[in-house]
1. Identify the structure, out of I, II, from whose coordinates P(r) over Cα pairs in 10 Å bins from 0, in percent was calculated to give 4, 15, 19, 17, 17, 13, 7, 5, 3, 1, 0.
2. FRET efficiency 1/(1 + (r/R0)^6) of positions 28 and 268 (r between Cβ atoms, R0 = 41 Å, to 0.05) was computed and gave 0.10; which structure, I, II, did it come from?
3. If helix-only ellipticity at 222 nm (-39500 (n - 2.57) for each DSSP H run of 4 or more, over all residues; to 500) computes to -19000, which of I, II did it come from?
4. Given a computed value of 6.1 for distance in nm of label points 7 Å out along Cα→Cβ at positions 108 and 228, which structure among I, II does it belong to?
5. When mean count of other Cβ atoms within 10 Å over residues 44-51 is calculated, the result is 13.9; to which of the structures I, II does this value belong?
Structure I
Amino acid sequence: MSQPAGAVPTDRLQPHWISDQAGLYRLCADLREFRQIAVDTESNSLFAYKERVCLLQISSPREDFLIDTLELNDLGCLLALISNPNVEKIFHAAEYDILCLKRDYGMQFANIFDTMQAARILGMREVGLGSILESEYGVTQDKRFQRADWGQRPLSEQMLEYACRDTHYLIPLRSRLADHLNERGLMGLAVEDFKRVCKVTPTGGEERDHCWRIPGAQALDGRERAILAELCAMRESQAKNANRPVFKVLPNESLIALARANPQKKTDFEGIPGLSERLIERYGRDILTAVEKGRAAAPIPRPPRMPRPDQAFLDRLERLKVWRRDAGKKMEVESDIILPKDILEAISGEDPRDFQSLKRIMAEVPWRLEHYGKEILEVSKGIKEKK
């Protein structure tokens, strides 16, 4: 299936539609002359059992491209471009796109600029791309397409335009934000965050593990957990067969309520939240079969609780959180900009006694170490409280 190039009826946005290998090879060759490109993805998480990248948007300083990843099986030449440290890849809210591209294509990333993180570091209150495009360029994005089915073909002209806008302005926006970061001496802080997001890793996990992360699952008894496990397996099977997201088969709240209610006939479904007549008609028999299997199975013991951290760790953590919050208020940014959660917890857990120990923990964030290291060490050790 192919989509006509330049289908968007506008003088400004005329993206090239790439849906064959020859076109992709030409694109990769053309992009080699640029040291900056803008990148975005569109996926189908709300419409498929297993999410995948359905569209890849790339803008160069001269042109916009929409790559039909449903038609193209080999993105090899793009992998080399994305991993090239001499080419800056500009994203807005990079983490999700990077996770998706790593998951689907094994892409590796180097040298990115995340315009959303830059905006957060600068203390901007509205950091969504739609808000920034409207304030900086007077462009309005149609929010309907944030939840669109990007796996459908053909894509409407409005969807093509929406997708193109996601990268069309990123290169000039990056320039504006970089100027502000440099003026305020914050580029070093931004760069260490850009490097960190390149390292994010897609997480897997068995369906059974997802089952215990459903809100309310931990409060069930052993018999109810056995029923829940069977209901989760049934839902997973139905979702896979229909290529639908699991939440569109049965909502989480229904699974928990069914595990507690232990229904034996369809009339027992009355009062189960989220379980509509349509769902009962479609899945009622399968639900009862799963519940019956759960009743017959051995009770599932409660997963062991993580040991409670010792009080000294909790005290250090609280002191650092208070310091981080106050530092964020002074800088007029959210507290995680001052110190990311994982590093804050690592400092609290390892309890560094000297600057060299702290330097090892903060190796990925040298700007923060330079600017906040002494304060962090004092707060962690409780020195300031004793003064």
Structure II
Amino acid sequence: MSTTQACELDRIFEEQLQVMAAILRPGTIKYYRTQANRFLSYLHLNHPDLQTPAELERNPHILGWLRSLAQEDPPLANRSRLAALICIRRLLYDLADNGYPIAHGLILSQDLPPRDRYLPKPLSPEVDKLLDHELRQTDDLLANALLLMRATGIRIGEALRLNRDSMRHLGGNQWSLHVPLGKLHNERWVPMDQDARKTFERIMSLAAPAATDPANPTSPPLLVLPNGKSLYYSKIHKALQDAAKRAGCPAVRPHQLRHTFATAMLRAGMSLPALKEILGHRDIRMTMVYVQVTQKDLQREYHQARQRMAHLHAVPTLSGTRDEAGTHGIPAICRAVDAVRHQLEMYRRQVDNDKVERRLASLGRRLAKLRAALAALQMP
């Protein structure tokens, strides 16, 4: 393929990216451009005779690219491969809409790898407490920014976009945090308790003084270092890592503060619809994943309640004479085996380890067989 032809193909994709830039954010366009460049690099290297998008075919161009994605070393996660395919498919669809004769069905739905479903990873109550104490001891701008994220459940990108007037008084003792347009292109209001309000006010006192600009009447950003420089993700991430290290905690990511907030609210009894609105989720299914995180809490409380019920409603043992039938021999052994089976089953229900639970269940079945064999011995 000549340089002119390669540049022509690149030019067509770049023009389409510039059209998309009118409606998408710069960060999104940057990601699309990265995926487009990787796709074009594959075509230039493996199909140098390709001249225009109209010559693209599913086999060999698209299928070969799919194989190259699957063979990368280190391997790409399903999420990365899925994002690459979605980006290129969107670009091809848009090019076709703009008049380029591109073949249909180049990327099919069966080409998309399944999404990896990861559960949220909230901090344990112990780590959460240690980290909270360390951040309050540090008490600088970065530490208070992290405390505000933990107290409101906002994303790190949303925290960086907060303004000095983002905290609003709703009347009485009610305050709310106005979260600007974020990841899902929506804005929302997050209730604030007294602790969150004090943290916001502390940030205001630690941040650089607000500069008045008559030409720009909008409120200045909240998170500005005392030297006037803006905060970035890397600085907040490093501050959190340093605080976790000083507190003796394992490594913590900023998004875990959001997971911890959501889990704590759910454990405290907040409804899923209310939590959905506070977190800014578009779909209740996004919020439902936190129910799975709290399943162990529900299981533990359930089994504890069952144990308390067993003690409350235990049947008293009747006293008998020494000659009472069933106090010796096989009947007594059967009763002892039944008691062991009962204790084993109660313990199995409290175990969180699946492997140990399976082994305990196997032992329970063996005891049941032993009990049946003993009972058969006393039959005439």
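1. Values: I: 4, 18, 22, 22, 21, 11, 1, 0; II: 4, 15, 19, 17, 17, 13, 7, 5, 3, 1, 0.
This value belongs to structure II.
2. Working: I: 0.10; II: 0.70.
Only structure I yields this read-out.
3. On the way: I: -16000; II: -19000.
Source structure for this number: II.
4. Details: I: 4.0; II: 6.1.
Only structure II yields this read-out.
5. Numbers: I: 16.8; II: 13.9.
Clearly, the read-out refers to II.
Values in this text are rule-based calculations from the coordinates and carry no lab data. Since the structure is predicted, the reported quantities are computational estimates derived from the model, not experimental observations. Cβ atoms are built from the backbone, for glycine too; each structure is taken alone.
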